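Below are structures written as structure tokens.
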Structure I
Amino acid sequence: MAAILLVACGGGKETPEKPSVVPAMTLSPQTINLTAAGTPVSVNISSNVAWTATPSSNWVSVSTLTGTGNATIQVSATANTGALRKATVTFTDKDNKLARTLNVNQSAAGSATVVPAPDAFDGTKRSDLTYQLLVYSFCDSDGDGWGDLKGVESKLDYLDEMGVTALWLSPVHPSDSYHGYDVTDYYGIHPKLGSEADFQDLINSAHAKGIKIYMDYVLNHSGKGHPWFKEALADPESPYRNYYFISSNPSVEYSSFPMLKYGSWTYSYNAGEWKLASGGSPKITITATNEAVQTGTSNWNLYWWNGSGDNTPRFKDNGDGTLSMVIEINGTIGLLVRKYMSWENGSKYGAKNGGTITLGTPCELVADGADMSFTGNGKYKITLSDVSNANSVYFMGAFGEWMPDLNYGDVTQAESNACFIDLANSADKWLNMGVDGFRLDAVKHICGGMNSYNNGANQTLLKKWYDRCNTTYKNAGHSDDIFMVGEAWMDHSVEKDYYKGLQSCFEFDYWGKLTYAVNDKVAMYFAKDVMTFINSHKNVRSDAITSIFLTNHDAARAAEGLGKNLAKEKQAAALLLTSTGKPFIYQGEELGYWGNQSQGDEYVRTPIKWTKTGNVPTVALGGKVDNGMLSSSISVEAQKENDSSLLNVYKAFARVRNTYHALAKGTMKEHGTYNSNNTSYPSIGCWYMEYGTEKMLVVHNTETTAKTISLSGEDLTKPVALLGTASIAGSDLTLGGNSSVIFKLY
């Protein structure tokens, strides 16, 4: 019986073995820094196996030496009465198949937490810090859902507290769009934003707080609704005809515009940049005939194709306002009518409604209309009538059909061009009201459209514009030069040449260098990179001002590029405000706004949320606002109450930049040890800021864990700003993860 039972239980099969577990374990953090007193620090263990912890030194204590799976342990130490000391704790599994090491640093006896004590601010703002704001979405003073000039004026205290020295206002001129870049009156103020008196009040109130006003000026194009453009199209004899690029055959005539031909450089014709402004509708009629096959020699031709190939016979001019030809058709053909023998813009005419031609029925044609088809078997007469109505008019609109490009003629003589003078006269009006400078939109496209920007024509024109405005600025009573910054959005190697025309340009490569320092935890090159920008600009002109910034209204938000990581956002602010150059902060950046343009530009132009529960102006944006982002915690009210908020980081670092000449006007100089050659400390960005007799030491740690560096010979007794945590033991500085500190040396 026992034998039978044994066989029955075994069933003739072996029990399968359980699969072996591949041991895995991670520690977070991997490095800890203990105070001299040895205060415990938590370490998280994520493990799928049992583990054992073994300290390398007896001064290190671990709350739990063995465990299974995930755990949080406390690591502490005996009091340190000597120098900085280091040890490790090794975590292994029972089979010793893996080992993980925790690095333990303990500050020396007498180490002290860094507590910043900046000098008292004397009230003179030196930071050269500009705040970019969108008037239509910044602050709404009258409750109509549009931000306005009075709203900006009501928040000058907020901007002053941030240490701002200038405001860059989005376009305030009348326009047909919410954003204002399609100007319809360079001499006016958009009624939704306020009145001319409101603008004057803003200028006066801002100046009283030491804040300058920069206007956004659009020189590349006007709006399609501008009276200049309307009259130019309506009347070929109008003087405004010469303010634009208007042609009935632009592919042939574009080279006759002096502004599109400069020296040895000629604008390359791009049909997509020329837009149809007006044009009649000729008609095509197909009838059966017994006449002989016949074509002509006019410019008009029929482009038709079938399975055997393409054909382009020319129409015969009948002398009575009609054109015709007789051809033989067998089967179905596709066809278009062409005004010119080549494919230049204005040539193609197709069906206005539908694409099938019915025998004997006139088919209305329009420029760039649909392809047509006809089915027949025999000889057919094809007649074009109302051809005189086909005198189409085109204009150049590189940014779209609602923004026609402005024409300044021969740029070497632009100061005598009527369009240039008109625009300059409008600028004079605002300068005489007290405006302090301009941000110039799309400067690389002014001469030559979207595809031509690496040429001297733009630089020549911009220099003439700068000089003209600077003359007015000085005549208004200023002893300094006007500030003018160009949006030359391109690689630094090309952008630097625009300093031949302007005093300042935005350095678009700056953000890339900063995100590399923060996201990739490689800050060692940052000072060298920034000074490369600065020096190359000054090599072009000695008074160059490099305008540095994180992002603006045309790009994904800074927080988006930093993974919505608050620690990184704070450090980006600290890096910006400790760099040489003229820093710009974009509306909402100081609050941690995120967003991208996947659903429209409006989502990177979000209104400021001033209070925890209040509304924001959304009408101008058509309601395209991420209300999920605009929680109470991101509001100005909430962040003012939180000492560790992003807003207060911007305010603290702006304040010391305003306090110390070296931070505001100084030159970055790499540290002798922790620099672009020290690959042992890649996350450490360390440099001096020097100006006159003043010298500061700036140190950033972009790693997420603490780092200790030796700064032998440096005076670390005067910390003036701190982000995160830092401690000093003798000449050793320990900076916490994503932490920054500034010391005044002398």
Structure II
Amino acid sequence: MEGIVKTFDIGDGRLISIETGKLAKQADGACVVKMGNTMLLATVVAAKEAKENVDFMPLSVEYREKYAASGRFPGGFFKREARPSDSEILISRLIDRALRPLFPDNYHAEVQVIVTLISSDDEILPDALACLAASSALTVSDIPFNGPVSEVRVARIDGSYVVNPTIKQLETADIDIIVAATAANIMMVEGEMKEVSEQAMVDAIEVAHKHIKLACQAQAELASVIEKSSPKREYCHEKNDDDLKASISTFCYDKIYTVAMSGSGKKERTEAFAAIKQEFAETLDTEFAAANGPLIGRYYHDVEKKAMRDMILNDKRRLDGRKLDEIRPIWSEVDYLPTAHGSAIFTRGETQSLTTVTLGSKLDTQDIDGVVIQGEQDFLLHYNFPPFSTGEVKRIMGVGRREIGHGNLALRALKPMMPSKDINPYTVRIVSDILESNGSSSMATVCAGTLALLDAGVKLIKPVAGIAMGLITEGSKYSVLSDILGDEDHLGDMDFKVTGTRDGITACQMDIKVDGLSAEIMAKAMEQARLGRLHILGEMAKTITEPREDYKPHVPRIVKITIPREFIGAVIGPGGKIIQEMQRETGSTIVIEEVGEFGIIDIVSNNKASIDAVKEKIKRIVAVPEVGDVYHGTVKTITAFGAFVEILPGKDGLLHISEIEWSRLKDVESVLKVGDKIDVKLIEVDPKTGKLKLSRKVLLPRPDQSNETK
């Protein structure tokens, strides 16, 4: 059966096709997006009615990858796909953040979007196609949706911008971002850079939008031939009471404005706003208030939002009393935890991160066994957001999507400034525990991560800081906010997180909730963010500016040595016997990796004597016996014609009976026994067999020499 297909060119003859009407026809909308051999199936289903008292958009987005797509078996005991990987969760978030703002404000029916990777090309990444697939399924469905929308990846490679580059091309990119947009407006930006300028990022966004317009046009043309897409389904998910709405505004607006202008802290402000709402509720009939609680809550929220936005736009004043570009007070401390390899506290206003750094060996790397990406990761960053950080009581479940997303952003921010492996041989794990939160704990994680790395002695190339920017707009008026609070994020029109050094941007994440963000506003936000970042870096420098000269005493040292590849087996020994014995005797950890023609050995220990002992043992194993050298060996075997002496680990030579002493011996046992330690000289190596011939007597004085001396 043939479906309906729309194909478009994203440049250089590279085609993307969108197909509908062939697969998953019982879903409200389904599309297959294909580029090269990468194929994604997206389906969308929406409930017909909203659940009672739901005043938000209950959207769930799931992105999953099938191992069969790349002809592989899943790892693990059960051999089937299980919980989503971090990569799948991050792609789900990319889709969600682009779609969510485009549903009508009064549409509250539950919507589920599922995007599945069903075929995987070795060089074409699926993440930049996932949103296109999801939007296509929504666009051809009858679900109300103000799209279409699409995403593309833009990379700058050798100074040129490339759209949806291959995995190989990305290896040399200094900009790697994913941009989501409708035909008219940018919706989302996320990615990493290598200290690039603000203008370079703006240029990349413009390139992305040009190509996104092609994808949006293709979706619209596909939808135009689908009878199901027109008209969209009718719905009525909200009941309204205009009189109640007006009375709440009249009673509460000025009171809220006054509290907002007070510059109080988060806790006091929240309690004051709750008191105003309660005060209004007490003016109503008890039964009416009980029956209309959700409606009162929605209207009150709208008034609170308007009052706070008006205050910022009209009075150029923040909820906590700051100026628009003012950064909250910052204090930080390093070496707070005595047993951690590195630790730091970073506090900015009412946001606080306690961050640790742990240094490990290659054995501590994380295995990546994804459908698209496989390998090892030696730089890890984990972000935790416990409920007490916002003064709440919540059940602690597994790691949430938000925690994975925030941790990934912080990791991308710091990664470009991590030293090379020859300078930093360690596997590095950063853990940020958020102890307080009121505005951009992910950016606090970046700052605390920098401080903890410096405290650990990691030779970070440059310090990195992060700042979260906000935006309030109304008509032609706008205010750009530096270092936003949680309420300003929730009530504002933009959440723009940007990280970098003094010399450029290393990562960003932008979510825009308003149509038509002008170039003027974008430029102002970029420059205000740069100045804010420089201020934060200055505050951090008051605590620590350079990495410690040496690691702390309890940090394991790693010494690298290189041996010829043919000696790897000798160092390991049969069944790992030799390497295990070395580890047992010295208390060190030994890791061997084959790289080209060499074996790279990491010796890990916090005891220098242990490292030296291992180095000496390995040196003896890989040493090549040379004729004329004298060795202190061990008698291993005695035979009628001589003894076999081990002169180096695993290297035995024959000490013939005639080479033991100058005098003639009747038997070997009269002079030597197994286990004796003796000095011998290597006198010959058989050129054909490589067998070693040893002599003891040449190291002893001749009997007649003593007589001649007399």
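Any read-out appearing in this document is the output of simple, stated calculations on the displayed coordinates, not a laboratory observation. Note that the coordinates shown come from a computational prediction; the quantities given were computed from them, not determined experimentally. Cβ atoms are built from the backbone, for glycine too; each structure is taken alone.
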If helix-only ellipticity at 222 nm (-39500 (n - 2.57) for each DSSP H run of 4 or more, over all residues; to 500) is computed and equals -6000, the structure in I, II | I
One of I, II was used to calculate mean count of other Cβ atoms within 10 Å over residues 247-254, giving 16.5; which?
-> II
Suppose you compute P(r) over Cα pairs in 20 Å bins from 0, in percent for every structure in I, II: which one lands on 14, 38, 26, 12, 7, 2, 0?
-> II
Out of I, II, which structure matches 6.3 when distance in nm of label points 7 Å out along Cα→Cβ at positions 39 and 631 is calculated?
-> II
Which structure, out of I, II, was relative contact order in percent (Cα under 8 Å, 6 or more apart) calculated from, if the result is 9?
-> II
When distance in nm of label points 7 Å out along Cα→Cβ at positions 327 and 551 is calculated for each of the structures I, II, which structure yields the highest value?
-> I
